[in-house]
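What follows is a set of structures for review.
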Structure I
Amino acid sequence: MAIAHALIEADGVRYARGQDVPDDLPGIEELREYGSVSDEAYDPAVDEVPPPDEIVIEGVVYKRTHDAFDSAEASA
């Protein structure tokens, strides 16, 4: 059995990340090729995406400020 590294829906069955996926699943080779299925254990920390440095809402740019404080403290 392989392990899902992405949400997969096949033949009316949904496989969540970290669940076992049968080796006879239709399209399993393509899923393996693109990293959606692997023999390696699934690590949820890999999917953690940091917040963006900037967000633009209706023309207003919002920037993360904690980086500025961190760098100011480091140079002091």
Structure II
Amino acid sequence: MASRIYVGVKGSTRKVFRSEKIPTHQSHGDKYSAVIGPFRTKAGAEVMAKYGRNNPHLQTVSEAEKMAKQLKGGK
């Protein structure tokens, strides 16, 4: 199985990471209190990690992917 891209949340810190398995409390609970994803692109995950906290425009993975595309200059 190929690794997928996720955003791990712990307090106010958000970190982009890859995992071959679906993150669970058992596998990633010691590192993160919550996990967002999977994302199709690293750019989408980075947008969510950087701008997603308390942002009503970034509630879902697809919204982060769309914003990443807009920031890149795509339509």
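No value in this document is a laboratory result; all are computed from the given coordinates. From a predicted model like this one, the values you see are computed outputs, not experimental measurements. Cβ atoms are built from the backbone, for glycine too; each structure is taken alone.
Given a computed value of -5500 for helix-only ellipticity at 222 nm (-39500 (n - 2.57) for each DSSP H run of 4 or more, over all residues; to 500), which structure among I, II does it belong to?
I
With percent of Cα pairs over 13 Å apart computed per structure, which member of I, II shows the largest figure?
The maximum falls on structure I.
Out of I, II, which one gives 0.50 for FRET efficiency 1/(1 + (r/R0)^6) of positions 33 and 65 (r between Cβ atoms, R0 = 41 Å, to 0.05) as computed from the coordinates?
I
Taking Rg/Rh (Cα atoms, Kirkwood Rh), for residues 1-40 alone for each of I, II, which is largest?
II
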